[in-house]
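Structures incoming, each one as structure tokens.
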Structure 1
Amino acid sequence: MKQTIKHKFYKSLSLFALAGSLVLTGCEKYLDGTQLPAGTIGAEDVYVNDNMASTVVTGMYMNLTNTAGYGGGTGSNLGYILALYTDEAKSTLSGNFADIVYKNAIQSSESPYWSAYYKMLFVANAAIKGINDSPAKLQYKDQWLGETYFLRALFYFYLVNLYGPVPLALSTDYTVNNRLSRAPAADVYDQIVADLKLAQSMLPADYRNGYGAATTSRVRPNSAAATALLARVYLYMGEWAKAEAQATAVISNQLYDTVSLDKVFIANSKETVWSVAPKTASAAYEFSFYNNGMPATIMPPQGPNSFNVYSTVSDQLLNAFESGDRRFNEWLRVVTIPASGMQPTKTLYFPAKFKSSANNAEYQVPLRLAEQYLIRAEARAMQDKGNAAEDLNVVRSRAGLPAVQPATKTALLTAIARERQTELFSEYGHRFFDLKRTGKLDEVMTAVAPAKPTTWKSYMANWPIPPGDILSNPNLTPNPGYAK
């Protein structure tokens, strides 16, 4: 793996400048107050007080909305990209990056996120070392460390699910990192678990801002956020009892509850376990991706592309909704293009989980309570527990659907998978990761491929590693199927 931030850079420019440069206009949402002081000092002096430590950590949150998965560009947003890559969305414009992703044609030189996550891992590793080694008495040391362990776990969660086995870089020593081979996925997951357990033990039960003060804002993780991500990780690992226990801890927490469909993504809703705010005051990025002022009726020759909207909901997702599912009307938006000339009337559907054009009215919500019910339902089903359907029915009830009690374990797991498809669509890769972890990816994508049109091949389950990193690291092997 190429260490993109060199040792010389670290010494001369300083970590504080690197992270502080990311603390832009929107950082007030993470701080709940005036911006922290910014400047450039030597890396060894970064952690002399809580304000400076907080600035480094806040910089990592800000970078989440730049290039690390929750960005406002369609090429830097995991939910958008992975909806196209699988069977949730379809492209409306040929030739752009979204269309390349839709056709499962990502090339080595185009692979997103790899470099962004390893850059952020460098910052996280430096922060962990710097905070631990700081001679200063940091009042909120546990918070800064807990948040950093949480973020490092998150970065590795996405890396291992997008790329398969990946190098485990846990230090800032580029001479070591530049020669790391790929660690088995099991080892990566073990590290994620270790980091999340540390985050659980260090983060407060309530939400805190960038000054360590209690806040109603849920844009920095608390201990329950670490627990929620750990529940997901255990589910992916097949540790059913542990996944159930962690999900139960979140579900039983009085800070959280399910809310009506129209309020799920409102900033700091009670369903939110952890959210990501835009980097500047704006509407939620998903509102721009799928709405952007596009009217309910588009007069030809205009189409969605005229409003910079380049993907629609796929037929596969539309067909997954049961009759009477309120999410179909509440979380999907219908746009009609009247007949013109030889062209018949077109009816298109777009994700509409985010509805407001107002600044900061809605946030991205990578961790929310409904997922925890579905995690616990699946974990209980895998343990043959009779109460698994109860959790499934909590989510179904909110959607206006009748309770079910499937007669067999297979039928129950199928019902849970379908519920995950219709509840979590377009949210940060759930569908892609679910298909991979349950062994259904090849089956589903082979059936979908002709409509794209493309040819699905099994190697596409893992994305290509950038060739520059492979060239600079003699121990880093490429993923099969891609050019070096």
Structure 2
Amino acid sequence: MAPKFGTSGLRGLVTELTADLITDYTRAFLEACPTGGTVHVGWDLRPSSPAISEMVIAAIRAAGIAAVREGALPTPALALSAMEAGHAAIMVTGSHIPADRNGLKFYVPGGEITKEDEREILMRLGQDWEIALRPGALTEGTQSAENYIARYVSGFGTDALAGMRIGIYEHSSVARDILIATVQQLGAQPVPLARSDTFIPVDTEAVDPATRTRLATWCAEHALDALISTDGDADRPMVTDGTGQIVPGDVLGALTAQALGAQILCTPISSNTMIDAMPEFARIERTKIGSPFVIAAMESALLADPQAKVVGFEPNGGFLLGFTAQGPAGPIAPLATRDCLLPILAPLTAAARAGISLSELVERLPARFTAADRLAEIPTDRSAALIEALASDPAQCAGFFDTLGKAEEMDRTDGLRLRFASGEIVHLRPSGNAPECRCYAEADSPERARALVEIHLGKLRDRLG
């Protein structure tokens, strides 16, 4: 996997993320984007992250810019710390991909970088970077984790989850201690589970059957009301109800938007269509997949109406808050980056306030169900070529989707998304940040959605090898 720069920043094999490459991308970012005079640096728990972080810090200081070493910290906590100070940030993480890979995520003082920022950074790569006569200052971050927790304790209140037993699937999530502390401060009893000293690449959109079984077993064994976790850098949540059934990220997004009183939703084309049947939402903006596209749609809505109650979310569960929302105990300020804690806490708190279980809260939503998975180690160009062939050749398309009949609607916003006469949806796309081909499906039952994914992943496997 050659280093690649896209919607989630720079990613590549650790062996190819050399000091020269890291320096080049860091310096290009510093020249292309505003920093507020300081850059905060954080990292996840994969083995290569601390060393890469020191390369980033060295490059920042060599440019004469101050650096704040934040340490191992969730991506949204790092972004919050930097944004509140009016500074930029760089997170060293490969998110959910395996430990032999890593990457950089870039943040300007206003939040995640945009597609225009990406282009500007790429244009500046490859320079002979000068070394400042006086290196930038280096300080240590000390309160970022505490401030991140306090954001939600003050918004939801110290009794928001009183009486609940909440499992924490710790694995190698950089947020594992924060999850425990947060639910405890909100009145729940945390039950830590399966802490790992080895990095585990948890993908909240593609949880394997063995892990699903473990989650259900833990819920039964420990009498849990819910179980929560995140991906590696904690910008994506994972939540199960009391039976261990995973609540998909776009369902968490709908519940969170509902609980916060949002009126405009910005979400990718792959998100569950249940939101179209929820009358409390005045407008829904569908985007390409990737947080920069969601953020662009949110910014457009806020430009038209600065008071708009707009939010964004993705099927992976990452949630972006675009307005000052009123929590049960106090205001929750906007945060223009994917967050894991808000879409964990808002649905759990809403269920607790209604006196029902999380599963009962989910059952109140329109009955549309999604599933997703992917084929790993598939070069992007091969996935893209197959999808283009299916989209442009009706005979190939009919053969590939032969169990579903003729497609009634084709959407090429991002990959190939087909809606069939049954109302079922299958969506294929190459991943934008990893050598993967992803498959999404939607149907009237969770079993049928999963079956659609399995059927079409099998067909992709036959075609792509």
Structure 3
Amino acid sequence: MQTLIQTFIERRGDLLTALWQHLGISLAALVIAMVIAIPLAIWAVRRPKLAEGLLQLTSVLQTIPSLALLGLLIPLVGIGTVPAVIALVIYALLPIFQNTYLGIDEIDDSIEEAADAFGMSRMRKLFKVELPIAMPQIIAGIRTAVVLIIGTATLAALIGAGGLGTFIMLGIDRNNTSLLLIGAISSALLAIVLSALIRWFQTAKPKRALTVFGVIVALLAGGGAYSVYANRTETITIAGKLGSEPEILINMYKQLIEANDSHVKVTLKPNFGKTTFLFSALKHDQIDIYPEFTGSVLETLVSGSHAKNLTANQTYQLAKKRLASQDEMTLLKPMAYNNTYALAVTKKFKRQHHLKTISDLNQVESILKPGMTLEFIDRDDGLKGLKKAYGLDITAKSMEPALRYEAISKGRINLVDAYSTDSELRQYNLAILKDDKHFFPTYQGAPLMKQSFAKKHPKVVKALNKLAGRISETDMQEMNYEVNVKNESAATVAHHYLVKHGLLKGGN
């Protein structure tokens, strides 16, 4: 409890920002869903066959997995708030449409006949009879949608829209229960408060309800207007994948760029979920720079075959050439360390079974219980290709990156995929098995950007090239350890490294 309180105090500023982002996304999605679903349901009441089709459509839309929907939206509308709001609107349509339709459709026929006998017009009957009777059921649908929206909105953090999901993702990635609880509890409380507020709107006097609603809208609009005003100068947006290492790197980028050009403001979007999300965002000018790995470029982002066992420089040169020709992008000079894939076991398991290399796993194949990330399982330079190269016949459980380390430390699994700079290797006393067949490609990190951006911003390129050939694997693992285990901020760790190695003055 003490750790939770301390984390809350340290992160209260970040929590307030995330809460405001979450609230803005959620309310925008709710209002849009209501504007679409309620009139559509009213119109469909007298068209039963069409109404059934619309109910089926909204039901099908709600079954689309959140990540899949976000992935489909990114190429169309980019990253950030817009795809997040669209996805949430899609999920909110069913409860609002269904409850509005049923609330009106199930009104007793005698009441409808009485309204007609009084000579009421269709619109007057709707507003004076049907909607008041159906209102409790409509409100119930809206409250259901609110809870659904706020829970699903946590995934907005994966595409740079912020919100309380940032705390949850960081908590999972860094195995930090306090961050996870803060995000989850805040999200639950926000859902309860908004649900209660909607119920209050139902019973409050119209003038008072409209006043409160107007204040909320004004506050959200004011926040958005201030954000536009504050960012009226040129802003460079740098994003990073999920994890401490990308966050450390993008903070280095930010500090080097701003130290080299006082007229530039850098905005960071850390903790994106997938490589393809970031690459798509860069293509569509939603971000300007992100750290990518040479091996990932060749294996995932560009087309064309290549020879195995390329040297580090050959891998970089080929990745840079194909990015330039296929996507008009440039990969700057890479850093020194090779954050390659690896297979790891506990040091105890390694000693017990006399393991040294990946080839040695063939001797203990029958007792292996692998737990690996879904991305590694599905990649040709991951488990797919590894099984062919080493003749392994194993099936791995797909696990969230941080959870696989916790699982191996508790003995639930005994083999994991890893990155050579992961702090968890040190934290959980794990040993990497030697890649004796040199299967894994070289993965050196470097800033990726469009060629047009690089030409327009030579000072940015010059600043980022200061990291070329810098940072060893030991350096990176130690920095990851400081963030993940010692709970230091990525910005602080990045700053210490830059100052220590003379890349930045201590006062900056």
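Give the label, chosen from 1, 2, 3, of the structure having the highest value of distance in nm of label points 7 Å out along Cα→Cβ at positions 80 and 152.
1
For helix-only ellipticity at 222 nm (-39500 (n - 2.57) for each DSSP H run of 4 or more, over all residues; to 500), the calculated result is -19000, so let me know which of 1, 2, 3 that is. Don't skip to the end; give the middle numbers.
Numbers: 1: -13500; 2: -11500; 3: -19000.
Traced to structure 3.
Once Rg/Rh (Cα atoms, Kirkwood Rh), for residues 120-287 alone is calculated for every structure in 1, 2, 3, which label goes with the largest value? Could the numbers behind the result be given before it?
Working: 1: 0.98; 2: 1.06; 3: 1.11.
Structure 3 comes out on top.
Of structures 1, 2, 3, which gives 6.7 when distance in nm of label points 7 Å out along Cα→Cβ at positions 112 and 440 is computed from the coordinates?
3
Here distance in nm of label points 7 Å out along Cα→Cβ at positions 56 and 360 was calculated and came to 6.0; which of the structures 1, 2, 3 was it taken from?
Structure 3 accounts for this read-out.
If we compute mean projected area of the Cα convex hull in nm² for structures 1, 2, 3, which one ends up with the highest value? Spell out each step's value before the answer.
Numbers: 1: 22.1; 2: 20.7; 3: 28.9.
Largest calculated value belongs to 3.
All of the numbers you see were taken from the coordinates with simple rules; none came from a lab. Model, not experiment: these values are computed from the prediction. Cβ atoms are built from the backbone, for glycine too; each structure is taken alone.
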